[in-house]
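Nothing in this text is a laboratory measurement; each read-out follows from the coordinates by a stated rule. Quick caveat, the model's predicted, so the values are computed rather than measured. Cβ atoms are built from the backbone, for glycine too; each structure is taken alone.
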Structure I
Amino acid sequence: MTMQGQEYAVFTEFSPDNKTMTPGFNTRVFTDVDSQRGNSIRCDFKTGAITLAPGSYHITGFSMSTYNSGGEPPEMTTVRSPAAAGYCRLRTYDPKATVDPSNMQSIPNENPSVLCVGSPCTPNMTPSLFEAYYTTEKEVQIILEHQMGHAPDKIYLRVYIEKSKWHAFARIAIRQL
């Protein structure tokens, strides 16, 4: 039986632990479902891969990182100037393909698998924003990636501080059209 009306899902990557950024592209691994209607959009919370059923979708969200030396006062983050520059990107994902995420040119942004590139950002908790429309005729997986260059010194994809996991470092909202 098919659900009446549009299906949607919103997934967030909170910070239940620290996660250091590595050189090149880092896959965002979502930790929570904010809202969901239907089963056309599913998230694997171990890999970060999101499965989409055949159809058309509107996809928006953000991805950010932060500096963290470990010596910040409570409820503070380190701000650097100048700051590293980076961005997120959304792409289709083939779990069987061999890709070196540290080689930023292994899948260039011009590759048809890249659905969109987010706005420029810095690890001063400035998010990279993205928006895309995507149509698929078969079930497909997508991932959200984030990069801050080849040497992300003391840059984190997420930081667990003050015994709170409620720091949203990435969010993706997907609506079936």
Structure II
Amino acid sequence: MWLFILTTSMIFAGLTSAFLVRKGAGGAWTAFSIPETFKVSTLLILLSSVFLQVAHVANKKKQPLLTMLGLFFTLVLGILFCIYQIQGWQQLTDTGIYLSFNPNPAGPFFYVITFLHAAHLAFGLLFLLVAFAYSIYQWRKPSQEINSNTGILTIRTDLLTLFWHFMGILWVYLYFFLSYNLK
């Protein structure tokens, strides 16, 4: 997981560096405002991290119902984050900001950076779905039938929490970076 985090950090560092270099080159670079929808998606991903932290702690304390509920709300908020991202991209398209470098190269940078983040998050939603499904199974089984020595869900929530918090922090960085540099 740490290798993934390091690699992803380098990818986004490269993209934000390229953004700054291209912006500094001047030319047809035109500033635009980020739709408010992206502010809502920022709140959603932060709230989802809170619920995942609740699920993670509950899992460690062997509280299957709270684990399941925390994972459920994290999953719902993660899906809503992706939906709001799509709505934000649609709002940009409606205002004339396109993926094409003509006439404005700022648009494609915004789309690529935010889409790549959303793609990573969507991949994480798959793992979240698996952990949620397993938490349902764990909740429905009587506690004496669950092999507590395997720690399968504990491992999933440890790695998932690390991944999810990283993606949340990365989004907050990207949101403020793009908000500041698109002005």
Structure III
Amino acid sequence: MNNSAAMTQLCENTPVVILAGGLGTRLLPYTTSLPKPLMPMGPYPILEILLRQLAQQGFRKITLAVGHMAGLIQAYFKDGRDWHLNISYSYETTPLGTAGPLAKMPRTPQSTLVLNGDLLTTIDFGSIVRFHYENVATATIGTKRRTQNVDFGVIESAPDGQIVGFREKPSLDYLVSM
């Protein structure tokens, strides 16, 4: 089997879970009437852009973990056949936190690609899955290095409150989950 055929098969056989159940509080008041994954970006909702990318890259089995306004998301995407996808739904009746819906889902022997429902990216998801398998990884997390400038002087103190250091307007460098 050639590399392209192997990659296609890998993507087709890798289940995808998209976390799309949050309240979208940072987008209030817009999310009082529309869930964040259905917010339009140009001609399509954010989640549709993501689903189109996954379909184009060969992924087929999608589970949407939904909660807030789940009915609107299900009414829009239905079973996924309009995107050549097989979409199923996992319902969150009470907020479970960012990764909480994953604990509700049945365990599978194969690795699963987990994405956020508000993800806008040009990443090749197949290459991430291939990297995961080639490295026999337990988990693979997409990250991005970020630098955050602090606009204030930062005091470092001991547990008793004694000042032990001071940094004027430092920059914090860290990896964020993508």
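For relative contact order in percent (Cα under 8 Å, 6 or more apart), which of the structures I, II, III scores highest?
Working: I: 42; II: 32; III: 23.
Largest value of relative contact order in percent (Cα under 8 Å, 6 or more apart): I.
For Rg/Rh (Cα atoms, Kirkwood Rh), for residues 42-121 alone, which of the structures I, II, III scores highest? Write out the running numbers ahead of the final one.
Details: I: 1.03; II: 1.19; III: 0.94.
Largest value of Rg/Rh (Cα atoms, Kirkwood Rh), for residues 42-121 alone: II.
Figure out for me which of the structures I, II, III the number -28000 belongs to, where helix-only ellipticity at 222 nm (-39500 (n - 2.57) for each DSSP H run of 4 or more, over all residues; to 500) was derived from the coordinates.
It traces back to II.
Which of I, II, III yields 0.00 for FRET efficiency 1/(1 + (r/R0)^6) of positions 82 and 162 (r between Cβ atoms, R0 = 25 Å, to 0.05), as computed? Don't jump to the answer; show the numbers that get you there.
Values: I: 0.35; II: 0.80; III: 0.00.
Clearly, the read-out refers to III.
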